[in-house]
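Every number in this text was worked out from the coordinates using simple rules, so none of it is lab data. Computed from a prediction, not measured in an experiment: that's the story for all the values here. Cβ atoms are built from the backbone, for glycine too; each structure is taken alone.
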Structure P
Amino acid sequence: MLLELDHISKIYGDLHAVDDLNLTVPQGEWLAIVGSSGSGKTTLMNMIGCMDSPSKGSVKLEGRNLEDLNASQLADVRKNMIGLVFQKFYLVPHLTAVENVMVAQYYHSVVDEKQALEALDRVGLKDRAHHLPGQLSGGEQQRVCIARALINDPKLILADEPTGNLDEKNEKIVLDLFRQLHDQGTTIIVVTHDALVASCAEREIMLNHGVLIGEKWNDEAARARYEAAGGKPAFTGSTEEGAQREGDLPIGFADPTKAAKTGGEAE
């Protein structure tokens, strides 16, 4: 398994933002984490992405327990293994598209403009490489972000509401890019409350106030591969009503309502 979450919780006083979650993700899976605002999706993603640590439990990436790593080693994991895509683009406004991609290289290795241009070409933006973010559409800016996430060949792409600020045309372009990456063997975890985005994933899990309340597969072949590799259903140790506990049959759920494309704040 590429990712193993063992009884992880994130606790703020009396609030359990993530409550005793167990989840395994094999290399190459596309997983969607769904739920309404405040459900704990982003908190969970931050723990997986080495941007936060659990209050309880452990996170393992490629068998390495992240709690055993120091700050410098965690930074190396973020640089070498993980590509991040957010709802807000976080592009440097005075740098061109290719320069924004090269920023990610700067923290990893030798800056290589040719490699950065190739990354932009992969997302269909080579001809816009020397435009500033303000000269790009929202969809183009998000594709620059994806190129930036890809530049260091990560094993895991984490995307938090990656289409939340996009219209349907640009949403389709971004989802097609994710499909291509998935076909190439990249592991993708997408946090979303958009039913269309979630339905593209092989598997979905649903959180409600930090508690795992459901899991469903959209791809039976992927499910068979997961189970053949020893994968088990996700579960929680939470005692909250409706929780999916160890040994339970996975609780199915209806897809969340498709969100409006503008005006919504990320969790």
Structure Q
Amino acid sequence: MTREGVAMKRRNERMLWVLGVVLVGLVCAVGCAVGQGEGGKSEWISLFNGKDLTGWTPKVTGYDLGENPGRTFRVEDGVLKVSYDRYEKFDGKFGHLFYQTPFSHYRLRLEYRFVGEQVAGGPGWAFRNNGIMIHCQDPKTMAKGQNFPVSIEVQLLGGDGKNPRSTGNLCTPGTNVVRDDTLLTQHCLNSSSETYHGDQWVKAEVEVHGNGLVRHIINDKIVLQYTEPQLDERDADAKKLLEKGADKMLGEGYISLQAESHPCEFRKIEILPLQR
């Protein structure tokens, strides 16, 4: 082989080696992005770093996206807190903390608890009341004065120390669902969960299969399930989304955590991507 041939062969080998490194890097990046471990199996991914609100954006009624009046949402001692110690009264400041990425097929789990006293002016129904919102509209599309994103709510409730009160319920701001082949149009539906009094930590999980099956799970027990989450054409906020070309059937959306006037804490917020 000539000297020129040897040089060309070495250049080609070098280019193939570089290309191989790039391809391996891309494969690794894609695998990490969807939380895949060995054998291609998905793994739980933490959505909360325990230090700050990185990856999360607040939207509070009457304020622009990104504003956080009174530091309603904050991180202290490794816990994500909904706090009202800087409020004189609630004044209808319903809040939602949105994660930066929309999801479609997944399991989301976290632990929550209610603490302290409800802020003055909070509505009676919001006593020890909060929620996980799934299939949310893009927070950028919310009106400044809009109280709740169009979404499906996994309602989180705490007991009053005396009476039974389920948690992991369903509420439907601007939406409907199907259960037992029937379209449900009432705003809330109770689950079969136990009541959790006091300030104890409770494990909440939601399993979401796009526009198919959705399950609410409390302390590892399935307490409610339904299918076909969809926009409610009767709702003003939902109608705006439909007029702008949104699909009626909800197959994906953002995740948010609520602030409804009672102090609440969250920890161990994790997601497991599921295959479609």
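Below, the figures for the structure above:
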item: Distance in nm of label points 7 Å out along Cα→Cβ at positions 171 and 187 - structure with the largest value, from P, Q; result: P
item: Source structure (of P, Q) for distance in nm of label points 7 Å out along Cα→Cβ at positions 99 and 251, computed value 2.0; result: Q
item: Computed -0.38, -0.99, -1.29 for log10 I(q)/I(0) by the Debye sum over Cα atoms at q = 0.08, 0.14, 0.16 Å⁻¹ - originating structure among P, Q; result: Q
item: Of the structures P, Q, the one that -9000 was derived from, the read-out being helix-only ellipticity at 222 nm (-39500 (n - 2.57) for each DSSP H run of 4 or more, over all residues; to 500); result: P
